[in-house]
Structure I
Amino acid sequence: MTDFNEFVSVLEPDKKAIVRALRGAAQGVSTDIVEGIKWNALCFFKGDRPFVGIMPYKNYVSVIFDRGSEMTDELGVLEGSGKQMRHIKIHTLEEIKQKKVVQYIRNSHSVSGRRQKA
């Protein structure tokens, strides 16, 4: 699967709306990003670094940050305890604004350098 329309075609209407809104937010961050489908997620790349991924699940959409552990989490919405990755669960369109997801996407884009090797 390499096409956005194909990616969202299998989603329920509420998840499709969330994914479309998140996609718009990610696309608005910068002109230097590339969109692609990888790891069953809609990913946005800065160079070779997937700075944000959007992965739909049955009950929510996860916004995944490859280097989330390096980001400031002033609202306490980032979840995860791994070495680098963090995510935010989005259940409704309203949560995108409530959890300031656009700010987190911008912050992830601004984390410099390449992903660290494990």
Structure II
Amino acid sequence: MVTITKKSDMGIIVLPPRISHILVEATNEPRVDIALNIVIKDFLERRLEEAIKKIEAFEEKWEMIFEEFKKRCAHDELPDKRDPYSWAVEEDFREWEAAETLKKHYSRILDRYTP
């Protein structure tokens, strides 16, 4: 079994050998603790990138940022007199809001993340 001790004394992480080998092989990093940090950082960056791409797609589709979209929905002022309570608009609103939330979430984690 491989044991990784965190510097912050938050505890010990024990990884099965199979997982340790996969981490080392996938990252080409011989130290398991560094390999784990590489995988975690890559995961966070990829999720942030996915959220940003979704946001950009909605901004292109609606030709505005989310805060403006939200305000226009509330005041029934969407382009082409679209109904803000239609299923399609509400679905875009929900997905766009989720992407904005995830962007903030992963950005905050990455800002604090120091391997």
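Where a number appears in this text, it was derived from the coordinates with a stated rule and is not lab data. These numbers come from a predicted model, not from an experiment. Cβ atoms are built from the backbone, for glycine too; each structure is taken alone.
As an exercise: distance in nm of label points 7 Å out along Cα→Cβ at positions 66 and 98, calculated from one structure in I, II, equals 3.0. Which structure is it? Derived from the structure labelled I.
Supply the structure label, taken from I, II, corresponding to helix-only ellipticity at 222 nm (-39500 (n - 2.57) for each DSSP H run of 4 or more, over all residues; to 500) with the calculated value -23000. Going label by label, the one that fits is II.
Could you figure out which one of I, II the value 5, 20, 23, 20, 12, 9, 6, 3, 0 for P(r) over Cα pairs in 5 Å bins from 0, in percent, for residues 42-89 alone was computed from? Traced to structure II.
Structures I, II were shown, and log10 I(q)/I(0) by the Debye sum over Cα atoms at q = 0.18, 0.22, 0.23 Å⁻¹ at -0.89, -1.16, -1.22 was computed from II.
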